[in-house]
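Where a number appears in this text, it was derived from the coordinates with a stated rule and is not lab data. Remember, predicted model here, so these are calculated numbers, not experimental data. Cβ atoms are built from the backbone, for glycine too; each structure is taken alone.
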Structure I
Amino acid sequence: MTYDVQSPAVARLFQYLPDWRSGFDVRRSFKTDITASRNNTEQRRAIRSAPRISVEYRTALTDDDLRGANHFLRAWQNKPAIVPDFARWARTTALASSGAAAFTINPVPPWIAAGQNLVLCGGGVMERVLVDSVAGTTVNLEDALDNSWASGSVVRPTFFGLMESKIGSSRRHYGAAELTVSLDCYPGGEPPRAIGTAWATLSNREVFTQVPDFAGPPSVSSIWPMDRVDFGQGRTAQFRPVAEAQRQVEADFSGLDVALAAEFEQFFDRMKGRCRAFYMPTWEKVFALNATALAASSAFVATGSAWATDFGSTDFTAIDVGVAVYLIDGTAIFRKITDISASGGNSQITVNAAWGVNLTVPTVARICLMPLWRFNTDEMVTSWRTPLKADARLGFIQVRL
């Protein structure tokens, strides 16, 4: 028995296209060690610095393609393989003739780098190439091209790894089948990806600004742990070690284009799955603005006394929570709450910085609470429904530091 540490140069291309009725799923998986205290504060440690990547899709095969796929599985299922990344592409900018060992592309995406397998596509033909180096807009290859590729030919990155030990299929006819393809990337076998930048920040933490698809309603749970002592008869006792309720949210984000889907994945990667905390609005109209708050002010008055009654004694140096103000014109303002106090029969919310614009009842669309959250799982699946649109279902849970 040998340990399989392979070079991408030995991998064979599995070239069959996805059946887009089933989609093309890219799964990224971190590993987080979480130690939770009795009062619900956490210590979290990332076991992986980079996600493990796997891909899965279904391909419909007939005749020659089915024979070719069956031969691949017979000869190569337990050997290094590559599959194209059907969700990312670029186009060549000049003719690359057969026998040449280079092609040009502008701009050069981050996934084109030395040592990376790429796939050139066009006219129903795919050719695997291995990048030797990149010089400006020229991509130099390890070997000469077998085919001639016109300007505008599609170039895709690839996933390099090992097929699952069990690959299932369903036969539709003597010469037709649907095959489920599943490949686990070797660590580092995924295409290089840019780190990306934050959508917004508050107090040196990132803000998750994206709004879910309410066509598939987000599910929200309120969690408030309680310890109960019950001997089965007589009195019972309850202990409440947690100071505030904890929210858990599951939400769909649908119709993501290529750029936005990449931003979601980059955000998940920067958070290291469940490891890092971030601000996220509740997306609900939590506060009703009672009166105009001037641009130079760092407070607003919310209608009703409930907030002052319930949270007037809260130590906001220990409970890290923000507020998101959305204006009618689309502007979003993020601030950190520093105090909640009574103001007549209403509640005054004080924040860490001036608003910068006047907040008036006609101009404010909604004011949301913005607690700290982390992801509720170390896995994220980007489900591509077409080569241009993707869906993702994400889970979040509110945290205390």
Structure II
Amino acid sequence: MDFAFSEEQDAIRETARRFAEDRLAPDFMSRETTGRLDRDLMKEMGGLGLIAPEMPEDRGGLGLDGTAAGIIIEEIAAADSNVAYVPLLNALMGTMIADHADPEIAAELCPKIVSGEVLMALGLTEPRGGSDAAHLIVKAERRGGDYVLNGEKTSISLADQADWTVMLARTDQEKAGAGGVSAFVLSMKEPGISTGRFDDLGALAVGRGSIFFEDVVIPAHQRMGAEGMGFRQVMGGFDYSRALIGLQVLGAARSSLGETWDYVTERQAFGRPIAKYQGVTEPLAEAETLLAAATLLCYKTLWLRDQDRPHTAEAAMVKWWAPKVAFDIIHACLLSHGHMGYSREMPHQQRLRDVLGLQIGDGTAQIQKMIIARERIGRIAVPYD
């Protein structure tokens, strides 16, 4: 059993870490106030090979494995978990486009995704609820050689910043559930598309909101794969994205934990560093243990994926547990700083707000535990059969 990363993976970690420390960390807190991602910074990140490195080389990527992508996201998120949304979403959507989109569209769009020129979003969740994702209402009706899209998607990350989206819509009104859902690759500049942004608690540089479609015309060649296959195409990528999300939130927790160790060794009380007191260090020691365990589970999940081995249960474990671990660690770090930790001038409160949203997005803890049960005992564990 080998827990070491390869020389190539260590090299990509060093590149990501230098970029994160030099270009992202200094403006982490001020970036929240702009409510936008710096496009030049995203292109700089892409130019270093830090966006969608697993994309095939003939589509502009580096042809690396999912573990390398996880390494990048962990390092980027340690400086700013908001910026880490870009390699995560671009990797997930870019891979779908490379695998399922019209070859001419993929050849044109994938290199722009890798370079950071294009930001991607996923149009899946609807106002009626996010967990029951197979029963979508947004319609794409066939009219000649085109589809016409109407409806609303909601709780979409980068809703008002994305250039393109992988959009899921119901193309067969007679067929209930996943079988009637198709996927499309769609420019956000098409006539009839408008967006709205939510007033969220965290992840403000990314933003979350709704996308509205009013008679939006989509040429049929922008459908990804066969009709009725969209839901399966997208859900197949979630096992991957859940492992990446785990590393995204744990990267943020790692930074708070490192800062807190520094603080407790420097902070004096009763004439000695507060690190002398077990009541101070024991919560941090527990946090180190949980951080190490959750990080290993994330990389095990990515390793299984890279080996083409089943990893659905592991991905679900990561998705419900890692965001909770990250939140609890950052919370403990905030408390360890005493009254200073409660200030908006300290980074812990922002990280706490940012990672909280990922206890919801991409599937709640309750849904993930249902998936784990289903993987262990079969569909008897699924309540809606």
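Given structures I, II, which gives the highest value for mean projected area of the Cα convex hull in nm², for residues 23-150 alone? Walk me through the numbers on the way to the answer.
Values: I: 12.1; II: 9.8.
Structure I gives the largest value of mean projected area of the Cα convex hull in nm², for residues 23-150 alone among I, II.
Upon calculation of log10 I(q)/I(0) by the Debye sum over Cα atoms at q = 0.07, 0.13 Å⁻¹ from the atomic coordinates, which of the structures I, II produces -0.46, -1.10?
On the way: I: -0.46, -1.10; II: -0.32, -1.07.
The value was obtained from structure I.
Upon calculation of helix-only ellipticity at 222 nm (-39500 (n - 2.57) for each DSSP H run of 4 or more, over all residues; to 500) from the atomic coordinates, which of the structures I, II produces -2500? Don't jump to the answer; show the numbers that get you there.
Details: I: -2500; II: -16000.
It traces back to I.
Looking at structures I, II, which one was distance in nm of label points 7 Å out along Cα→Cβ at positions 31 and 175 calculated from, given that it came out as 4.7? Could you put the intermediate results ahead of the total?
Values: I: 4.7; II: 4.1.
The read-out was computed on structure I.
Have a look at I, II and say which one yields 7.1 for distance in nm of label points 7 Å out along Cα→Cβ at positions 135 and 239, as calculated.
Details: I: 7.1; II: 2.6.
That value comes from structure I.
Thinking of I, II, which structure, once Cα Rg over 2.2 N^0.38 Å, for residues 319-358 alone is computed, gives back 1.13? Mind dumping the intermediate values first?
Working: I: 1.28; II: 1.13.
Value 1.13 for Cα Rg over 2.2 N^0.38 Å, for residues 319-358 alone corresponds to II out of I, II.
Taking 12.4 as the value of mean count of other Cβ atoms within 10 Å over residues 271-278 derived from one of the structures shown (I, II), identify that structure.
II
To which of I, II does the computed value 2.6 (distance in nm of label points 7 Å out along Cα→Cβ at positions 191 and 215) belong? Please list the in-between numbers first.
Details: I: 2.6; II: 0.9.
This figure was derived from I.
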